[in-house]
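Pasting the structures in now, so scroll down.
Rule-based calculations on the coordinates, nothing more; no lab input. All values derive from a computational prediction rather than experimental measurement. Cβ atoms are built from the backbone, for glycine too; each structure is taken alone.
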Structure I
């Protein structure tokens, strides 16, 4: 499976095997990758790992239109024959109330992505690079004693989607990632931590110096901390923090969640206002800033830019083939692959509605007349978010900005309701920043509840 696959050859073999078995309708989704990663601890190798991963899913529809699904890692003719037989047998137990079909867009043209393929550097070169990065980060401040979480990785991957109606999708990709998370401690003070992440198409293209600088600056900025008084504050979310929050409540835009009754939205929510009238949110997996973008989803539907909120109004849901059929619209390219197909976002773009004032103008947290809470990163999103209720209560790292000075907050929690938050956005500060999860500027929100450490 680690070797380069030939999608056309694989489809031809599957057609022959399915025909011989009397199977008329089938599809296959496959993903394989070769991963190399290293971690270090004070100049020594902590972990060096290489792995080959593969995931192959085959679905078969029986004469009653029910679907069976099976997984395999064996692409030999015998392995594919067993997988087809297993899926056909499983189709007898398919759910007649939830039967997926082929995406009508599975053979539509794909957008052309500019994704250069880089040859891997090799594990020893990665180790040397990460050792040097750790040494530089440790040397930035006497209080930085360790970099407990770090990693440098390369990946070569491949995705395929095939079906019995002629769909034949294939994409190859190389990516690299670096993360550095430093820990600093001064005598009589609590330890403080912060980090940074960088992505690229190859390890040689990674902004190692920028990652070191960001991790150092963020960690050092939290050394001089103080408690914050509990109250309501205007909060300024970093791009990373705001994207994390929107991602945690993405069920608002998820048609699968709507149909399953676990979303705050319903079938009639399209066209209804959800946020302030100058707020735009798009899902755009094709953005050039999205390292690792997919040209198609698990059902072969092309990836595209989709307006979720325009002018604060809900415009579209994220759809698979099955949810799109239920809503009478076209699939949007956000599906996984399975007997019950999952739906999820790709990469968010957040900003002001073109032609709008964009909220308050000239926002600058360092020149604000009142104290501002600047939220750098959110924690415990898995536990502190109740997506189906809209509420959140999340610990965060950040600073209290007053009189033009920013001082780190010792410990605090921000709480609220996502619908109230989206209607309490004051405006945006600065240019939108590309992050691993999307494109977003600093976002100002008024009236949020902040609880300081007792």
Structure II
């Protein structure tokens, strides 16, 4: 009997140990796989990292003498215990390959460390008008047409859908909603071949126009949009390339909620004329005049992304308030909870600095415009706006004399609080767009 009990206890102990090992492994793996595939560092500067995980990192140094770990030069591949904070420094730009291992044995993930040059950016805070034309005519939805026969028709139902981009009609490129209307009118009652872009796929479909009873014109039964405009804030200007980033988030269509692809666009000077304060449940807004002339255009809008809009500043026209002193950038692992400032233009054309508090930081997610939770603490700004209002998106965030990010969203139920994006995420997206030829740098 005692032997049987001993055997059972041994089996139970083995099962419990296995279960605990399994739970710990799963827990660590879940935590671990939330880490990024890529981390950035600035060449020539020591960066401290703290992951507090029972993992070992194997750093493969391709060149000898350019890398320091914990302030010691590295001459060969090394291993780091990720339970403890550690410092890495590289004297050259380039890439480090890091293999992360569970308990120093089980390979889990490869990590790329991208070492970028030390960068100086002009933090703007200038409110600008943004006007863009879509790359294709955006379908907002389908509807009905009352035909000359008195019947109700839905010519585009099941063929087109919200978010589709109409690129051509019977092989002829159409750039504006007016061109689409004119093409339909010219073809009359003939079926129309439409080339559309749906997400990343290009499709062709045929639609039979219906002659409208009241207007006596042919219609496809769709609502469309070919442009939009609004007010936002210029975040930074690169003084070397004259490229810029603004808004800190993408421009989405108000009806489809989709990111609007850009064919062309401009940012323009504007002067804030009125402020609607934010209230609980009702975001406030900055309003200003939008006039597009050769004198008001500041630069181009070349691309619209979830990390902001990017383009090129017209250097010849900007010899005034835009080209101020540049300051260093800070990467996300250098950002701290605590006081910071934002630059914003909420009155006339004057950019002012206002105090904020960074309350929470969520690091290592390149796809989010919500890396920080911030709270407005400056009584002047709270008095004028109650916090963050529409039009302030893109206001640069500065901490310890360095550009760290930009304001992106407001908490609808608490207008004094909102989100911010890390500046490195905006700069990485801009770099990707330059490499893809969508933004041209000097």
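Quick check on the output: 1.22 is Rg/Rh (Cα atoms, Kirkwood Rh), for residues 88-215 alone, derived from one of I, II. Which one produced it? Show your work: numbers first, answer last.
Values: I: 1.22; II: 1.31.
It traces back to I.
Which of the displayed structures (I, II) returns the greatest value of FRET efficiency 1/(1 + (r/R0)^6) of positions 208 and 344 (r between Cβ atoms, R0 = 35 Å, to 0.05) on calculation? If you can, show how the numbers build up before the last one.
Working: I: 0.70; II: 0.10.
Across I, II, FRET efficiency 1/(1 + (r/R0)^6) of positions 208 and 344 (r between Cβ atoms, R0 = 35 Å, to 0.05) peaks for I.
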At a computed 22, 42, 28, 8, 1 (P(r) over Cα pairs in 20 Å bins from 0, in percent), which of I, II: II
- request: For distance in nm of label points 7 Å out along Cα→Cβ at positions 96 and 288, the calculated result is 5.4, so let me know which of I, II that is.
  value: I
